[in-house]
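**Student:** Structures given as structure tokens follow.
All of the numbers you see were taken from the coordinates with simple rules; none came from a lab. Everything quoted here is computed from the prediction, not taken from an experiment. Cβ atoms are built from the backbone, for glycine too; each structure is taken alone.
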Structure 1
Amino acid sequence: MKRLLIFCMVFIFACCKEDKQAFLQKSTTMSAQAKGVTEAVTDDWIWAGNQATNKIEIYDPGVEDWNSSTALKWSWKPEAAKGYSQYALDNWGLPTDFKVRTVNVWGGNHLVASCSNGLVTIASYPGGIKKWAYNLGFNPHGVELLPNGNIAVAATDKDSVLLFASSVGTDNLAHAAIRLNKAHAVLYDPVEHILWATGNDFVMAMQVGGTDAAPTLTEIPERRGRLNTTSSANPYGHDLSRDLNDPNILWVSTNGGVYRFDKTTKAFTDAPNLLNKTFVKGISRQQSGLFVLTRPDSEKTTELPDPVTSPTWCTRYVDIYSSDGYFQYYRTKNGAKFYKAKIFRTPY
């Protein structure tokens, strides 16, 4: 009887202990999910414009050490062997933006890229063979490839968004233009089939018209949103990206902060908690809710190992934040000078 009593007490204690552990484990899991720190296996790779190598580089964020060969999935820059002339090569440097899109009429995926030295280009992906290239001669900061193969460019120093008829000829320079002060980012909207851009003062929507060979751009004035001006810093928009879980939301970064832009109401809402940082050069959001952010090391108050001091707009670190705006971890590579890093995906 005594043995039976002891056995029962041990059994009850063990069950209570297991229940307590299960409760704690469940609570921890729920807390982690509530904070959005769970990295989904379906999350995208991250591309970065490395101004130290002058290459576009794509990394697996699931690999902690980006110095490892397993982390780097692809890298590219224009080369003579890929069909680029010496003139094009001379005008490639300090990459600023990069996207890969599917162009069905060309039979598959193609990349667009821009750089501060002036070259904007289209090439096959992943082969990197030149399809179209042009030296703007002035500091373009953003590019997008439309479904028909035409390239849109945020021509920063020309205060314009340009749309080239690249779909109809390798060297075709016919284009449409629309004014946007210090245009910095351009993004195609697959839901509404319009083009969005951000510049010094506004987020602007544009209707693409005309033909493939003679495109037009017309602002949709009722969709214009004025960037936040409550900060002492000039608004100066830097980046623009979609929220993969809400087609009505765009994420916008400026000198003054990071904002959630509602396309319908044109309202800007501060990014949550510590995500709302100044001078963010690149902002995007994974399907899991995690944010990918790049900000110059010169702007950071916390001293990190081996920060980039020159050029002052670059960073050694790609920072990951939870869905509710708290820092989770970073990825870094020795000697890198990342200007912008964002999630890498082919769909618009």
Structure 2
Amino acid sequence: MRTIELQHALFQGAVSLEPVEGGIKPWRIPYKDYVLYPPNGINKTSEISAGVRLRFATDSAVIRIELAPVPAAVELDLVIDGTIIQTCKLAQGDSLAVFEGLPGQDKVVEVYVPQKTTTIVKAVAIEEGADFLIPGDTRPKWIAYGSSITQCNGAFSPAQTWPAIVARRFGLHLTSLGFSGNCHLEPMVARLIRDLDADIISLCLGINVYGGSSLNSRTFQAAAIGFVQLIREKHPDKPIAVMSPIWSPPRETAKNTAGFTLCEMREQIKEAVGFMASLGDDRLHYVDGLTIFDDQLAEHLPDQLHPNGKGYAIMGENYGTTVMEPLLARYGLLRGQEAVKP
């Protein structure tokens, strides 16, 4: 086997890459600005490698990925042309993922690293004599911000989170900013999204604010408007889809300690999008979370909050059909279309 140099261009879906002893650690914030994302880098969730991939072209039939020992049981997926070819399961403490019996011809592969733990990549190896290159990537860039329901710990594997399902279906370059328990509309996260390259942006708002009572009926709508307006400073003409919470039965009409229900949150998000649209933002779109996951899917919501693996697959299918496909078509971002002029 031949070990490949760990170039930064290998990594996709990370905001920054930290050189650590013996490897590279992907982050979903600029790791040097850690102290500006309190507490503790968004409660440590910015270190979790949701949506991060290794992307390269090779004709090798065997690919080996060496990680630092994983802190929990995890999966890695190898994807070719949007299709999951193999899933490698690692037990806690394991460090080597091996994909064998791959097509021997030239192919572009994406290896999705775990979406629920920190990952340190120590080595990538292919067969001796096999070709290797890092190809260009012209796919539309999609930033997906949200909570644990966007990070998707309960997905079957990292390429089967709902954002990954949508990205693979439509050929999108995904950056997942799903921060489990920590989607609280922080201004620094809005600035981060503002400063990243993007062709389309999605925001899933509300559920962590409800759970943490971190905003109330006086501050929530104002924070949502400010969050979008910060992003608009550098993305004035990019489509933004703002989604309210999916169904969660005990939270629909029960008030949290800030006096808020999910039903009320949906109304405030919808109204906020309407306010901004009324001032000329015709590329801002409201998505009712109940159109993506509602009470008809109760069997796939085991804790009445987080979908299970099948639930996330259904979310990906529903979001792709209901939201992403119409928006990509409208703005000329489907493959083979010309871009719409701002």
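**Student:** Of the structures labelled 1, 2, which one yields 62, 45, 41 when Cα extents along the principal axes in Å is computed from its coordinates? Write out the running numbers ahead of the final one.
**Tutor:** Working: 1: 96, 47, 42; 2: 62, 45, 41.
Among 1, 2, the structure yielding 62, 45, 41 for Cα extents along the principal axes in Å is 2.
**Student:** Follow-up question, since we're still on this one. From which structure (1, 2) was distance in nm of label points 7 Å out along Cα→Cβ at positions 145 and 305 calculated, if the value obtained is 2.2?
**Tutor:** Details: 1: 3.7; 2: 2.2.
The read-out was computed on structure 2.
**Student:** So helix-only ellipticity at 222 nm (-39500 (n - 2.57) for each DSSP H run of 4 or more, over all residues; to 500), computed for just one structure, reads -4000; which one of 1, 2 is that?
**Tutor:** Numbers: 1: -4000; 2: -6500.
The correct label is 1.
**Student:** Tell me which structure, out of 1, 2, gives 3.2 once distance in nm of label points 7 Å out along Cα→Cβ at positions 81 and 105 is calculated. Walk me through the numbers before you get to the answer.
**Tutor:** Numbers: 1: 3.2; 2: 0.8.
Clearly, the read-out refers to 1.
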